[in-house]
Every structure is written in structure tokens, then in C-alpha cells.
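Novice: Before anything else, here is the set of structures, which you'll find just below.
Rule-based calculations on the coordinates, nothing more; no lab input. Being a predicted model, the structure only gives us computed values, none of them experimental. Cβ atoms are built from the backbone, for glycine too; each structure is taken alone.
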Structure P
Amino acid sequence: MNSLNLSLSRQNKGISLEEIAETTKISIRFLRAIENEDFETLPGGIFNTSYLRQYASTIGIEPSTLLAHYHRVTAPPAPEVQQPPNRERIMPLRLLKSLSALVS
């Protein structure tokens with residue numbers, strides 16, 4: 001997964017983590033987690049999306065870009081698709097059992 005280099009974007013604009021923390025009231029610990037894409041450290045739920053929006057707006061990037069990246073990175077893996085049972089094999093077995101019951 002491609003990183004957004006959030007720390008570099010912030011530094012290029014001359015904004016410190018302390019300034020973002022003061023403006024947004026988001027702890028520096030969570031701001032570092034956002035920059036390191038350590039999203040498990042964030043408190044969860046709507047706090048995550050709110051923090052990401054505020055962070056993105058503060059450093060001048062489109063919030064939807066950061067949110068889309070967050071959702072891609074944190075999305076659970078797609079479940080494996082199980083193949084349905086092979087009906088061709090099951091049907092003859094049922095038929096065979098029925099026939100053997102008739103013969104007996």
C-alpha cells in the first residue's frame with residue numbers, strides 16, 4: 001500500500017505537530033499515529049474519521065484523500081469464496097441410495 005507521506009507534507013508546509021495539536025485538540029500521540037499510519041493506536045469509531053479530517057484540513061490536503069486511504073488500509077480482507085458442493089456427485093449418490101432401498 002502506498003504511503004501518503006503525511007509527515008513530509010506537514011513539514012514542507014512548515015507546520016509542527018504541536019501547532020496541529022493546539023489547533024485541533026488532538027493529542028500528539030494520535031497525530032504521530034496518523035502520520036505513521038498506525039491507525040490501531042487511534043481511539044476508534046467516529047473519532048478516527050474526525051481526527052483524520054481535521055489533520056488533513058490543517059496540513060492542506062483534501063480530507064477525502066486521507067479518508068479513502070484510511071479505509072483501504074484498514075478494510076478487512078475479503079472472505080474466501082467457498083465453492084458450492086458439486087451437485088453432479090451428490091445427485092447420483094442420492095439416486096443410488098434410493099435405488100438400493102427399492103431393490104431391498
Structure Q
Amino acid sequence: MWLYLKTGFYSVVKKTPCKEDELMVRAHSRADIDNLQALLKTKYKFNGKVLDTPQTDYEYRMIVPKATFASFMSIAVNDLVHESFKYSKSWEAMNGWQKELRM
């Protein structure tokens with residue numbers, strides 16, 4: 001699942017080495033994962049460790065309990081202020097793909 005949030009851009013997956021009750025949150029930007037780490041520590045008392053994985057598609061990773069991440073996402077939904085993501089690079093890429101699908 002891709003997430004575009006005020007704290008950053010994240011890819012959230014369920015994969016090894018996660019336990020059954022954990023998710024892996026991945027980020028391209030150290031600042032984004034650091035923002036999330038600080039927020040989870042402050043609001044949820046979760047001391048997540050950021051894993052540096054420079055040889056992978058997402059250089060930064062953190063394993064987070066599902067319950068903690070679900071609480072975080074609930075707050076993120078309630079804090080939603082974006083009316084539109086139009087004209088961001090990601091929006092433009094997906095809009096281009098949509099147009100290709102119509103051809």
C-alpha cells in the first residue's frame with residue numbers, strides 16, 4: 001500500500017521478516033522515515049528501529065506492530081486536509097498511465 005501523508009511517502013507491506021502482527025513500512029527518504037519514527041515514538045510509545053537497506057528499492061525500513069500502524073492511520077485519516085493531489089509528480093505519472101489504459 002502506498003501512502004502519501006503529511007509526514008512523508010511510504011510503502012507498507014507484509015513480508016519477511018515481519019511477524020504475523022507486524023508490517024514493514026518502507027521509505028525512499030531518510031527524512032520521511034525519521035518523521036514517522038518520531039511520531040510513532042511520541043504518540044504511541046513505539047521505539048521503532050530504522051533499518052538502512054541501501055541495496056534495495058526502498059532504502060529505509062521499519063517494522064511496526066499492526067495495531068500501532070492502524071492507530072496511526074486512523075489519526076492520519078482524521079487529519080486529512082488535502083483537497084487534491086493534482087499536479088504532483090506522482091499524480092502526473094498515474095494520470096499518464098490512466099490515459100495509456102484508454103488507448
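Novice: Suppose you compute mean count of other Cβ atoms within 10 Å over residues 47-54 for every structure in P, Q: which one lands on 16.8?
Specialist: Label of the source structure: P.
Novice: Next question. Given -19500 as the derived value for helix-only ellipticity at 222 nm (-39500 (n - 2.57) for each DSSP H run of 4 or more, over all residues; to 500), which of the supplied structures P, Q does it correspond to?
Specialist: On the way: P: -19500; Q: -13000.
The value was obtained from structure P.
Novice: Shifting gears a bit: From which structure (P, Q) was log10 I(q)/I(0) by the Debye sum over Cα atoms at q = 0.11, 0.12, 0.17 Å⁻¹ calculated, if the value obtained is -0.39, -0.46, -0.84?
Specialist: Values: P: -0.45, -0.49, -0.78; Q: -0.39, -0.46, -0.84.
Value -0.39, -0.46, -0.84 for log10 I(q)/I(0) by the Debye sum over Cα atoms at q = 0.11, 0.12, 0.17 Å⁻¹ corresponds to Q out of P, Q.
Novice: Can you say which of P, Q returns 19.1 when mean count of other Cβ atoms within 10 Å over residues 23-30 is computed? Before the final figure, lay out the partial values.
Specialist: On the way: P: 14.2; Q: 19.1.
The structure behind it is Q.
Novice: Here's another thing I want to ask about it. Upon calculation of Cα extents along the principal axes in Å, for residues 7-62 alone from the atomic coordinates, which of the structures P, Q produces 29, 21, 18? All intermediate terms of the calculation are to be shown ahead of the outcome.
Specialist: Details: P: 29, 21, 18; Q: 30, 27, 16.
For Cα extents along the principal axes in Å, for residues 7-62 alone, the value 29, 21, 18 is produced by structure P.
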